[in-house]
Structure P
Amino acid sequence: MKRKRNSLKGAIIFLIIIGILFGGFYIYTLDYYKADVTAIEELDTPTVRIESDDQLTFFYPDESSDLNTAFIFYPGGKVESTAYSPLLVRLAQKGITCILVKMPFNLAVFNINAADKIFQDLPEIRNWYIGGHSLGGAMASSYASENSESMKGLILLAAYPVEDISMPVLAVYGSNDGVLDIVKLQNIKSIVKIEGGNHAYFGNYGEQDGDGTATITREEQQEETVTAIIDFVDSNQ
């Protein structure tokens, strides 16, 4: 009887610990960076065609553009996906179809294979690129390492690859980034440093804890990022 009581007590303690861990994680996910007014307005009054569902937002170029190229984008960790709409609208205006993925708990680590469904949704696309910002870029690199035959390149914004990558890679970062470990970019051939940029200004979600202070505007950093991406895509067509 004593042994049964001890087993029951142990099970109860285990369940309490699990409950505390899940509760702590839930509270952790409630504290995230929210999209600012500019990002929300991009979706409310779009200058390109935008379609969305519960998980994906599609930014389509003008019908007169060459619709053969698409970019799958994984958001940064604990950043509301909508925060990247200004950047992706600018890319769509340059002729690239962009697909923004909304991640569970705003953490790309929980849906690394999100791109699988996107390939099925857009079978007409011939030139695929994948990437993302910060944690999103790292998780995109993990996906790219296992699916290199499906894509033409990896695009990392304030991020570094977590796996060996056999495809062309572009890394873009701000000179005043206080979060990124720049040393981990040393093996990447195509690197663009944005003078005066920081970690957060690739998106529209305010300032980020631990980041450096940008000396250029958010719009300037995103414009330079778009130019870098377009040049990279053009060089790999």
Structure Q
Amino acid sequence: MRIGILQTGEAPDALRPEAGDYPAMFERLLGGQGFTFRTWKVMEMDFPASPSEADGWLITGSRHGAYEDLPFIKPLETFIRAVYDAHVPLVGICFGHQIIAQALGGKVEKFHGGWSVGPTDYDFGGETLTLNAWHQDQVTKLPEGATRVASSPFCENAALVYDDRAYTVQAHPEFADDFVSGLIKTRGKGVVPEAQLAAAEARLGTPLAAGAIAARIGEFFKHPRG
């Protein structure tokens, strides 16, 4: 099964040699499930010709906001709607989670409550799963067809499903602790409150449920569709 990765941002230059860029992180996360991958750098206006170019699609995280007036945002929303209408499975992580909701009629905003960074506990239908987070923006209004499947005290709409068409997660199952530690040093200082960065650093090493989310993403992609 071929997964098309729609890359919407880049890892910091200082972290990329060791951690790789976002597509490489997702290839590691979903490794061993029988997938092959191809990446389109949509943030550089490199778009697939049609939804049929892959058997499933995954939209990465980004330092950009879904609501920003950037050249790739509107074409990406158009492509999301085409994938959705074609019933090709679609997965979104962080920015991907947000842009899918926005493209389908939801609302994304810079959250007044601030940031969520580092290991964070989420309620997935009564099951607590810990995942690394790095975001301020949130989906604040669900689009028609979306069902909430995870939340936290900070992030009400932490994971969404759209029947068998889309599965999206606000947190970053692809982020290892060493990468989050690097983000704290390269992107957090002077942006996220120091006390919050310190608290996030103190929680690094908490067992993460990245494998459980990877399995759910794999099951979603492979689910039989008519």
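Values in this text are rule-based calculations from the coordinates and carry no lab data. None of the values given here were measured: they were computed from a predicted structure. Cβ atoms are built from the backbone, for glycine too; each structure is taken alone.
A few points about this structure:
- Among P, Q, structure where log10 I(q)/I(0) by the Debye sum over Cα atoms at q = 0.11 Å⁻¹ as derived comes to -0.49: Q
- Structures P, Q were shown, and relative contact order in percent (Cα under 8 Å, 6 or more apart) at 19 was computed from Q.
- If distance in nm of label points 7 Å out along Cα→Cβ at positions 94 and 182 is computed and equals 1.2, the structure in P, Q: Q
- At a computed -8000 (helix-only ellipticity at 222 nm (-39500 (n - 2.57) for each DSSP H run of 4 or more, over all residues; to 500)), which of P, Q: Q
- Identity of the structure behind -0.26, -0.31, -1.03, -1.31 (criterion: log10 I(q)/I(0) by the Debye sum over Cα atoms at q = 0.11, 0.12, 0.24, 0.28 Å⁻¹, for residues 118-189 alone, calculated), options P, Q: P
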